[in-house]
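Each in structure tokens, the structures are laid out below.
FYI, it's all coordinate maths here, none of it is from the lab. Model, not experiment: these values are computed from the prediction. Cβ atoms are built from the backbone, for glycine too; each structure is taken alone.
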Structure I
Amino acid sequence: MTEAMLGGRFTFPGTSLTVQRMGYGAMQLAGPGVWGPPKDPAGAVAVLREAVAAGVNHIDTSDFYGPHITNQIIRQALHPYPKGLVIVTKLGGRRPPDKSWQPAISPKDLTDGVHDNLRNLGLDALDIVNYRVIGSGHGVEEGSIAEQVTVLADLRRKGLIRHIGLSNVTATQVAQARTITDIVCVQNNYNLAHRYDDALIDDLARKSIAYVPFFPLGGFTPLQSSTLSDVAGRLGATPMQVALAWLLHRSPNLLLIPGTSSVAHLRENLAAAQLTLSPQTLAQLDGIAAAAVAVKH
């Protein structure tokens, strides 16, 4: 695929890391509930190889997916890694045997997490590490993240991490982190119907910091909207392709990481970057968030 077919390129600020805006999120490569091995290990390897063959060079992962499983599959499928591939991982969580998601935020937790990622990915240094706040509410919890970001900054000075990002954070937490170290990306819950971060996206765009929406298609409850379906029908696309295309149009600093364990679905996601949305269509889609808020109230 050409660069245009994958949404164009983005260079993380202050780095030499340039990626296609359409990337791949590896969470679904683990078993059901992001736990244990996949039902089809060969299929998981095939999806990763297909993504890279199509030009994807931004893969999002975490060692607490599985746990460890997803990173081990990435290593099996792609190591030695092709030049220019950027693997972004995250710290801040752990998966105990009860399969819950628990915070892992002490200096030892974070340091151990870096070494787990390095070992399972087969790397000497991690391109980008996001500190992820495990929280509730709209998906984020206020509170100082200074201790955790300081630990990552120290690991960066030691050469184990090249660059630092944040995940599941508020604008206040982003500002706090940027007083400690350079932040190259923010990864939060954002999509057509979940637009709490509109102001943050615009602020980050002014600073050339990447914004990476997780759950770009709604996550475990896929986006449902008659407007989305109507637009998709008119464009000869799927609703999910339109939702991805809208994100690419939303701001040039948005990087997408839709996940799938299916090669066919991967190709469908990547094709979304080729959809053109007119100003009238964008305005129609922008109404979805307002409608979603009205339903909740």
Structure II
Amino acid sequence: MPGLPPPRPIPIKDRASILFLEKGRLDVLDGAFVLVDEAGVRLHIPVGGIVCLMLEPGTRVSHAAVALAARAGTLLIWVGEAGVRLYAAGQPGGARADRLLYQARLALDDEARLKVVRKMYAMRFNEEAPARRSIDQLRGIEGARVRAMYKALATQYGVTWTGRDYDPHDWGASDTVNRSLSAATAALYGITEAAVLAAGYAPAIGFLHTGKPQSFVYDIADLYKFEIVVPVAFRVAAAVQANRPLDGCRVSDPVGEVRRRCRDAFRRSQILTRLIPTIEEVLAASGLPVPEAPPEAMAVAFDDAEKLGDDGHRG
């Protein structure tokens, strides 16, 4: 508004997690971020209060919408059906050369990288990694443990489980449990990538995972996968396989149900308040000092606005 300073971006930890959009045109109308369908019906989207928008097939985006999302610090990710393939991602702001160089330095230092991988192992399994193991050996140990965890959860929820298997080029060929797992992990990867970018790091520079555009996203997301989203996917898939209601309601759309329940799980677990501190904790395990930011550097994340009142009051 004329005469008033522009609104400050909402900190990521205070936002809603994720929103999937398909078959519509994202635009800015009357100053608001909207999705317009073929019939011209508008759906207003509070873009400044969302961490990540996942744009599925059938979505078009205007220049004004991309500019507004960038100012609001909301990540736009173009994905395939149900989010199983990543085509492109926007930049929510906050990327800094000093953080990027620090991350690259750790990834190129064999000793520092091993320390980071061991820290991630300890955080994921709540125990120290076996001594005198290389990164490749730890990757193999982790893979075996993850397969055992999938099998145990399938038994716990009564799911028919033949292993993690899906073809991103043929979404419909996967069974219900694999489609549910893909939808759940896609949602987790979306908000994790938003946190990685907002903290000033590169999604592609991973430590345990390598060679993928989202390698570091997978590293961080895996720390929360079995805590938050995998149980959700198995619970929904179990209800569908048994043809029984879930919490009193029939599940007609397993993927949609998984997404909604993951959104609720993100809120209950307060994952948005934990992701960036987790990234910093993981990298600090390297033992190498974080470089001092130059005076002109952008903030790592959006700062909390200064309160106008005492604690317990709004403002």
Structure III
Amino acid sequence: MNHFGETRDERESQGGGGGVQFPPAPAAKICDPYEQTIKEFIPASWFHPVGIYKVMARIWDRLPDVGGKLFLTFTLDPKNYVNEETAFEDSRDRLRKVFFQLRHRVEHEGKIYVIDAPYCIKVEFHESGWVHYHAIFLTRRFLPKELLAELWGLGWVTVQRITNKDFHYLLKYVTKPDDLPAWVLKRKRLRVFQSTKGFLKPLPVKPKIISLKEPCHRASYTMDERFWRWACMGVIRQNGLARTVKFQMPYRDIFDQLVLSVAREGRYKGSGEIIINRKEGLTLWLKTQNQLLKATS
């Protein structure tokens, strides 16, 4: 209704309301089931700036309220170790012993302290390559810093309270593959986030499904090999289905060479997604890949 009290239907029934013509409603866009698109592969990974949100989506609804809870940080003194890898292996074992002692009561300056609550650990790396640990216990109990430093004995500790905002920021903090030390890249796996029973909210109960298929055994790669495979992969989508394709070089390098010409042809959909030419298929992508490989060889 306008300021004269007329509705659009009334104006149209009166011959357009003084010559005012309303454009027809745009036709609904029909999805082409034969349209194929290609986009960069995004892994669910703690080490990917976008893929970390896939990881977070899996646990977001299960995260507890940690406001005001006990927040501990453990760092290492490099003087105590020959190298970063030895420090990592040794400090992991020491951390387990510290938490074991806290569960089974520790005496300090005539007082008994017990921290027997669910907790999580987030592993991070300094720019120097040395590891440090963040731990959050679902308790508001007090713990003297001096006691914790005595139990740890490998460097420095902090005892704080944490907010949910800081907790979420801590989880979303990404250590990119280029920033990881060489010894980490040679490992086959690294558990960045761990939690004990009771820290995360329980999963919804799902009916058990008996599968007659034989279990699949995943190929075993080092973290460096895994990062390279992810970088070289693209995702092809058609009619709601998706499959991956692996190139011999990073997908982003090929994309950067093609995106301008593709955009001029009207085949760039935005957000890194490109419509594949039906006649050519991936011919142009493979041709560009070979040219780049030849130029760098």
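One of I, II, III was used to calculate Rg and Dmax of the Cα atoms in Å, giving 18.2, 53; which?
Of the structures listed, the value fits I.
For distance in nm of label points 7 Å out along Cα→Cβ at positions 100 and 260, which of the structures I, II, III scores highest?
The structure with the largest value is III.
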